[in-house]
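Every read-out reported here was derived from the displayed coordinates using simple, explicitly stated rules and does not represent laboratory data. All of these numbers come straight from a predicted model, not from anything done at the bench. Cβ atoms are built from the backbone, for glycine too; each structure is taken alone.
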Structure P
Amino acid sequence: MTPGLLAFVAAITAVKLLLAPSWGWTNDIQLLLIQATGHPVPYPTGNYAFAANALWLARSMGLPFVFWMKVPAILADVVVALVMGTMARGGRRVVLAYLLSPVSILLSAYHGQVHTVATAAAVIALWAADRERLGLSGIALALAVGIRQHFGILIIPLVLRARSRWLPLAAGFTLAFAFVAIAVWGGYSGRLVSPHIVYGAWGYGMLLLQGPRVLELLGVHGAIRMAGPVNRGLVAYGPLVSWIWIVVFIIWVWRRRSAQIDLWRAALVYLVGQYVISPGFGVQWLIWALPLWLVVDWRGALIYSGLAGAFLAGSYWQWSLNAAYGVASITANLSLLRRADLIGVVLVGCCGLLTWAYCARSAWRFARG
């Protein structure tokens, strides 16, 4: 990386750190604060270490908890940028596109989450595997899995790519994951391998849950009742859908084991496939695929970044309406909305569906490529 590019990375990081204490945050910060005190919340166990340390730093240093909770994601953006800056498939344009993406900026400096940290660890795992540093690759992937368990399936293409040299990879992954799990488990008895999903916030789940509400508002009576059994079934059994995709992905990557597997493309197929197939979603997921997409398909990643960034910003605005109207869920109370707000909520939903559709098209194209 050139000195000028390094200076830009430092400058945008400084701006994020300055914005972090006061720019805002989401409800995730409150849940992480609850988790920091050892109370179970629907987050993976690895989040606890970051939440607990953020709380300790807030009490010790005086700066607010929200700042310390955002710092890991902001620094993780730096790690991703530095790693991609060393790659032949990366370089200046990829680094700039990542750091200037509304997805990376909003999720690290505004939202308050550690999905970006898991993504950075996964990027290191792929980068290290490309350089035959298999022990490091396994350790990095284990750290990603400790924060966001969805990344765990990436061990399959990594092992297949390593072929007979798989032992250092497996050893690094197993030992690091065991250490993280045991160390964190000692202070927190929450979830270990049970990823959480939010139904109806994305894709076909949004269409099935929110679509009937809009139809009812337009006078199509009975739409919510008709969609009820399907929605209840997906809420109850939705995680099984992701497991079906995992099986499909394993078959897909296994059939390509004889060739030199492109780890970045394989990981991108898996993650974007999760976006498409999962009935549940959190907007934090949008960061998972971004750096990989930039490496594999730079122009396509710019389209994704724009669509996802617009949906992300719109979602933050939509959530702010809950407090403005005094309700727990604005989408469950559409009849209360003023016309302008209703139009805005519908546009946010359309933007989310458009982003999902682009992901579906891209996943198919990546899988066939």
Structure Q
Amino acid sequence: MEQLTKRILAIVLIAVIGVAVGITVWVFVAPYAWSAADCPGAPSNITEDQIIRMGVLGGIYDIQGEGQVEGAELAAYEINQAGGIEVNGKTYYVGITFEDTDESNPNLITTTGVAAAERIINYKRAQFLTGGFRTEALQVYLETVMDARIPFIGTGAATDSFCQNVLDDYDRYKYWFRNMPINSSALGGEIIKFLATYMSLLSSESYANRTINKFGILYEDLEWTEPLVAALEAYLPLYGGSIVAKRPYPITATQTDMDGYMDQIQANDTQILIPVISAQGGILMMKSYESGLPGYGFVPIGIDVQSQLDTFWDDSLGACKYETVLQSLYRTNKTDLSIPFWDAYVAEYNKDPLYTAVGSYDAINLYAWAINQSQSFNADTIVSTMETL
């Protein structure tokens, strides 16, 4: 598997010509040399022309991007171990490379993502891409990918607008697909049903016939949360719920900031707190919750990506036992592939897979299926093939 410290091999030719008005310098950099080292599970003697070049763009030094790389590499390993993909009588193997967009960084610099996209396209010559997490970053560097007409399967950003782009300008954005997560509006619909069930259960005879209908929302002040929060505001009242507290927060918030937000939510007599959190705020929230017990009179039920980690018990100081969350996959037979994937991932990486790892694993397998089905590497052909699903 590719190491982050892998040396960049470059051939640089510099010609310096002295003239009366100055000097001229030409620099030529050779493309990245793909090899068996980029192809987990492939034979060591394969040649570069046997490699299907697949790339991951994401914040690879944070949990979301790390999961995307690991899911992609696991999928490639399994495909390659099974003998690769035969296209027109020739055997090919899946290669995986990645570039860091730093999009999980609360202090986001969007040009970092653009540079990563340019590098993976122009230097590494990726044929197929996957990844993405922070909407505010992805919507910028995705334009570079669409300019290059390279298929991209999103595995981390929920914002509705990405798929809406395909409907609004198909010729440009047809190369975009998303397999993880469902979009923000759909997430809102799922969580509303979930909350309505809990509202009914917690108000039942089993819980002393209390009326549980007061909700607070704690959400990242980011684009992906907007349609989800709007859906909660529109539909929870139809189930008898009342939103008594609503607190957006910047993803640069500190623990002290979060303590203040949680106190505000408690002051409004919240009974169920709905977190809409994709990043580090989940740990801050549950640490605040732990320090506020037993005085806090609400329970958190919602979306908290950090809670998907098997380290969350320690990270939350044990307070996670009070939290109920939605998760894309756990070790259950959701499909025939769910448990085998889960077990293989845990065996390889000694941790539970984040939702981005699930999406990335599926993305690589989807590309492999489309290549095998179409017997082609042509981007437009692959897009058309994936659209048949």
Structure R
Amino acid sequence: MNTNYLTFSYVLITLLLPLASSTNSYHSKQIPAIYVFGDSLVDSGNNNYLPIQSNAKFPPYGIDFDGGKPTGRNTNGKTVVDYLAIHLGLPFVPPYLGLSKAHRNKIITGINFASAGSGILPETNNKTLTLDKQIKLFKRVIKNNLPHMFDEKEKLEKHLSESLFVVSTGVNDNLVNRTFRGSRKFSSYLLKEFSLRLQKIYNLGARRFFMNNIAPLGCFPSFAPRPRPRGECNEKINKAISYYNNCLPNVLQKLQSQLPGFSFIHSDLYESFMYLRENGHKYGILETWKPCCPNNIFGDLQCHPYNATCSNRNTHLFFDDHPSQIANKIYATRCFIEKTICKPSSFKML
């Protein structure tokens, strides 16, 4: 039998088993809920309810998700947050805008406020749920919804302090502000604004944070085909975000030293993508720059309703201009199980 096939089969099995077997590892005893803020990497469907074009509510999005139907996730299946929920033994985190008032009054396992296209700065694609808007919605949940399930202030505070707050943002600020992208002044400003917003979430009761840096945009399908040998990364763009990425851990450590109880996991999303570009074949990923939808590199590189996809989505790093489900799963496995790209290395440290 082909050795490469055996190697791939073994790797696939090791990917599938850990997340499944750890389903109840932490569950409600340590982390009772996940609250999500950010952009398209973690949006679970909020943009479906906004009058904007930035949504993924049509096929072929969701083709590999449970039920095979689009949910608003910007991929063919599950996001990293979905795998995080599986790992923690929690339900998938529903989008805030998709919940009725009655449902918001009952849910205690977390809510997703993320919105595709949003950024740290309020002027970044401000028709989306900007980070400021997301924080306001979370504040509304604390005031109007969670008290229905927690009749005492102390119980609510305990719930929030033990919950995990995922914040994945910053990429769109760099995409929109092309004039300033890469300058240390802009990156420093962006980090300052990000820090202020993390403090706002902290002041609302959050204590445990999960945050990633910015992915290597220069390696994404929308940039890789530009005038260069096709498939090679645009190193100018990658270099432009490196200062932000290099400084982010220091910003988080400073917050930890200043805010009592503040703890965090820093996820190296940049390294995860670069690793898969070089080692994707070990997991069966054979195409590291062409998107699966559309199944070509011509035109606008947008995945339109009912576009044909590639024949095997598990062989692609990207579904459209976002990571595929298999890429998200590998990222989750390397973070939550192998603990190679996330620091501190375990949720037990939170």
With P(r) over Cα pairs in 20 Å bins from 0, in percent derived as 31, 61, 8, 0, matching label from P, Q, R = R
Looking at FRET efficiency 1/(1 + (r/R0)^6) of positions 98 and 242 (r between Cβ atoms, R0 = 35 Å, to 0.05), point out which structure of P, Q, R has the largest value.
-> P
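Supply the structure label, taken from P, Q, R, corresponding to distance in nm of label points 7 Å out along Cα→Cβ at positions 122 and 306 with the calculated value 2.5.
P
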